[in-house]
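Trainee: In structure tokens below, several structures.
No lab work stands behind these numbers, since they all come straight from the coordinates. The shown structure was predicted, so the numbers you read here are calculated from the model rather than taken from an experiment. Cβ atoms are built from the backbone, for glycine too; each structure is taken alone.
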Structure P
Amino acid sequence: MTEARLAPGDLAPDFTLHDQDDNPMTLSSLRGSRVVLYFYPEAMTPGCTTEACDFRDNLNSFAGAGVRVVGVSKDDVSKLKAFAERDRLNYTLLSDADLAVQQRYGVWGEKSLYGKVVVGSIRSTFVIGADGRIEKAWYNVKATGHVARVGRELGL
């Protein structure tokens with residue numbers, strides 16, 4: 001069900017997904033910039049809202065260092081648009097409704113939710129270098145405090 005997890009040095013799997021405005025975006029089109037690619041379970045839920053707003057509130061630090069922030073979930077484009085508008089999210093959100101990208105990144109699989117094992121999106125973050133290789137990979141992260149950790153790891 002879950003593909004092997006990615007590790008630093010691996011080439012980030014390329015993909016094309018639609019953003020909150022229904023425009024296609026290809027990961028390889030961002031080559032030349034560092035990218036924080038984060039996967040979250042579901043738009044407009046408490047933890048995902050916390051994480052998304054933390055990225056929003058720290059976006060100037062990331063952008064100032066030449067780092068793009070991109071979020072990915074299984075939500076459809078219309079839900080992503082509503083999420084972006086409701087919370088004034090000022091970065092790209094991508095729809096992976098068929099889960100193909102989450103499976104390629106090893107972020108769809110079994111996880112513990114309130115003490116019960118379920119199958120779903122595993123909150124995870126990747127830093128992808130300008131050359132398209134994974135610099136950092138964090139799986140099963142907490143929504144609260146994670147953005148600050150990413151910033152520290154990037155020296156922001």
Structure Q
Amino acid sequence: MLPGYPDAAPLAGLAGGALIGLAAAVMLLGAGRIAGVSGVLARAVGLADGSMTRPAAWAFVLGLPLGALIVMLLRGGLEAQFAGPVPLVIAGLIVGVGTRIGSGCTSGHGVCGVSRLSQRSIVATVTFMAAGIATVTAMNALGWEILP
């Protein structure tokens with residue numbers, strides 16, 4: 001929920017989704033690139049080749065947290081809870097390995113691939129959505145809290 005706007009959460013999600021779709025469309029139409037964050041990050045750090053230059057890849061990658069920072073500053077702060085540094089690092093490593101094995105992440109497969117009706121992306125998206133749902137279901141069944 002947004003502070004002072006109890007019914008705004010669905011609209012905030014809709015606006016966020018529209019902005020993600022717009023950014024993906026601009027990148028595809030403007031640069032001819034799929035807005036797959038894991039692939040762009042791999043290009044930025046030199047782990048993958050591609051037509052995107054390293055400075056452009058770094059601009060894209062750094063723009064993600066900077067955009068969140070701008071929203072936070074405009075809103076006067078955001079409430080965020082994290083599991084802690086160790087679980088975040090472990091989760092990040094697991095996600096990183098998964099994106100390499102699956103040849104992409106939710107932004108590349110879920111946003112860009114599904115919108116292009118890529119069969120590989122549809123299968124990948126269904127797979128990681130099912131894995132996420134199963135993980136949360138198992139954690140809830142075991143009584144484990146995700147956040148402190």
Structure R
Amino acid sequence: MMIKIIRTNSENIDFINLVKELDAYLKITDGDEHDFYHQFNNIDVLKNVVLVYVDKVVVGCGAIKKFDKTSVEVKRMFVSPDKRGLGIAQKILTELEIWAKELGYQKCVLETGKRQVEAVKFYKKCNYKVIENYGQYTNMENSICFSKTV
């Protein structure tokens with residue numbers, strides 16, 4: 001298994017296609033709240049995107065965008081269902097954290113849904129701490145927000 005990690009931006013066609021898969025998955029798990037969450041997931045604002053290829057096939061993605069002066073927000077984390085459990089999400093997140101640090105940021109924040117049980121477990125395993133829901137997620141019952149110092 002040959003793994004390659006690249007840094008790119010939201011114009012990358014492999015990223016665009018993975019996000020379509022992610023959105024289809026979230027439409028099911030978010031149910032009635034999907035449209036609310038979806039409005040905050042425009043990818044055209046993402047300049048820092050990480051892709052992971054396994055044997056030259058794209059299998060995972062993630063991105064960061066400026067949140068405030070000292071923090072970036074992790075967005076659009078996704079690994080193809082048939083490639084989960086291989087440590088790919090960990091590689092994506094680590095690369096995003098390194099990139100954030102290189103750009104001068106001190107912290108990563110993110111939001112995920114409580115119904116994305118695997119995601120919640122994953123972020124806790126990666127030493128992200130639960131924080132108070134921020135911004136548009138403040139009153140969202142299904143949202144859980146995390147933070148980690150990089």
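Trainee: Which structure, out of P, Q, R, was helix-only ellipticity at 222 nm (-39500 (n - 2.57) for each DSSP H run of 4 or more, over all residues; to 500) derived from, given a value of -7000?
Mentor: On the way: P: -7000; Q: -20500; R: -9500.
Corresponding structure: P.
Trainee: Also: If distance in nm of label points 7 Å out along Cα→Cβ at positions 63 and 119 comes out at 3.3 when worked out from the coordinates, which of P, Q, R was used? Don't jump to the answer; show the numbers that get you there.
Mentor: Working: P: 4.0; Q: 3.3; R: 1.4.
Only one of P, Q, R returns 3.3 for distance in nm of label points 7 Å out along Cα→Cβ at positions 63 and 119, namely Q.
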